[in-house]
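Engineer: Below, each structure is written out as structure tokens.
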Structure 1
Amino acid sequence: MAELTALESKLGEVLGLAMAAQDATAKVGKLVEEEGHDDLRATLQRMATEAKETEERTTELASELDGKKTAILEKARETKQEAVEMMSTYLGDDADALDGFEFLTMAEAGEVGHWSVVETMSQRANVPGLRELVDWAKPIQQRHFQQTLEGSVELAADEDPNEPA
């Protein structure tokens, strides 16, 4: 398998995070649905759709990197597996919608951070199409972070702070 550059490795990571985001939004969507928060469910569905498009666009860019697609996809699968393991640890059997949104807030912050790293690295790299991908993806991740933070706060406002946990 081809050896990845630091930038190509980071592309694998953002790709893996986009893959994991689809699983996470589905899991949290079920928690939200159980509690009847339809507005948040709609937000999660849009986030899943955008994560899928991010996966597709990033995979397309990876396929244009000569001989690196397989290695980037392997890095993506590793990153996805790590993220899924973190999700299953954080969202145990007793998880509720607030737990789900808190997890997504952390995950989306991580995605914003990763895309910011890719953006910085792309400034010195000569990878056709990468700047355009970053310019498209980073604002979406920033919006996802903001939406999950707002969702967490909305759900927290419904909680009784004096109720036993």
Structure 2
Amino acid sequence: MSADAEEPAVASRTLTWVLAGLTLLVLILSLPGSLRDVYDRGGLYLFSRAFLEDLPGRLTGPGRFRFLLQPAMAILLGVRAGRLDAAAGRPPFVQALLLHGGRRAGLVRDALRNVGNLMLIGITLDTVSQWLILGVSHPGAALVVGPVLIAVPYSVARALANRANARHD
């Protein structure tokens, strides 16, 4: 690999490490308030009644645009990956994840390479928006909501793009 070809890979890895560090910092900063809330509430926030009641506030409060932007970006990345899968003769992504155990680890690594930075941004944005909307941030909720906004649309788009492109070949 030439020096010119290595530069984008190094820049990409650096960006990923910076985003991972920022995400970790935001999650760590949210721990004291979250632990206090667990103590006051007498239980975990994630999947509690309060969690479900707070979901509509997330859709209308600060950061609501991420509910459109993040899935849209995930869909675009999924379509690109699905087209590459079809061109390489690979099975649709979700089918391969479920039925081809030998390929599962490689598929997960590939998906994380494609959407890892977007997922880190999603977790960070969810954590910050919880602070703005709820006054406290719950790391568990951010680790679920952020990735779901990305993983589901990415997986479905990748599988559908593979199917659509395989039919036209």
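Computed from the coordinates by the stated procedures, all read-outs in this text should not be read as laboratory data. Since we're looking at a predicted model, the values are computed, not measured. Cβ atoms are built from the backbone, for glycine too; each structure is taken alone.
Engineer: A value of 14.7, 42 was derived for Rg and Dmax of the Cα atoms in Å, for residues 12-67 alone; which structure in 1, 2 was it taken from? Write out the running numbers ahead of the final one.
Structural biologist: Working: 1: 13.7, 48; 2: 14.7, 42.
Structure of origin is 2.
Engineer: Now, a different point. Given that Cα extents along the principal axes in Å, for residues 52-107 alone, derived from a single structure, equals 46, 19, 14, which label among 1, 2 identifies that structure? Don't jump to the answer; show the numbers that get you there.
Structural biologist: Working: 1: 46, 19, 14; 2: 43, 22, 14.
Matching structure: 1.
Engineer: To continue, here is another question. Here distance in nm of label points 7 Å out along Cα→Cβ at positions 132 and 156 has been calculated and equals 2.6, so which of 1, 2 was it run on? Spell out each step's value before the answer.
Structural biologist: Working: 1: 4.0; 2: 2.6.
Answer for the origin of the read-out: 2.
Engineer: Where does the value 2.5 come from, among 1, 2, when distance in nm of label points 7 Å out along Cα→Cβ at positions 60 and 84 is the thing being computed? Don't skip to the answer; put the middle values down first.
Structural biologist: Working: 1: 2.5; 2: 4.1.
This figure was derived from 1.
Engineer: Okay, next question. In terms of distance in nm of label points 7 Å out along Cα→Cβ at positions 100 and 116, which of structures 1, 2 is highest? Show your work: numbers first, answer last.
Structural biologist: Working: 1: 2.8; 2: 2.1.
Structure 1 comes out on top.
Engineer: I would also like to ask the following. Suppose distance in nm of label points 7 Å out along Cα→Cβ at positions 36 and 140 works out to 1.9; of 1, 2, which structure was it derived from?
Structural biologist: Working: 1: 3.4; 2: 1.9.
The read-out was computed on structure 2.
Engineer: For mean count of other Cβ atoms within 10 Å over residues 92-99, which of the structures 1, 2 scores highest? Intermediate results must be reported in sequence, preceding the final value.
Structural biologist: Details: 1: 14.1; 2: 16.8.
When mean count of other Cβ atoms within 10 Å over residues 92-99 is calculated for 1, 2, structure 2 comes out on top.
Engineer: Out of 1, 2, which structure matches 38 when relative contact order in percent (Cα under 8 Å, 6 or more apart) is calculated? Each step should come with its number before you reach the end.
Structural biologist: Numbers: 1: 30; 2: 38.
The value was obtained from structure 2.
Engineer: Work out which structure the value 39 belongs to, where percent of Cα pairs over 23 Å apart was derived from one of 1, 2.
Structural biologist: Numbers: 1: 39; 2: 50.
The value was obtained from structure 1.
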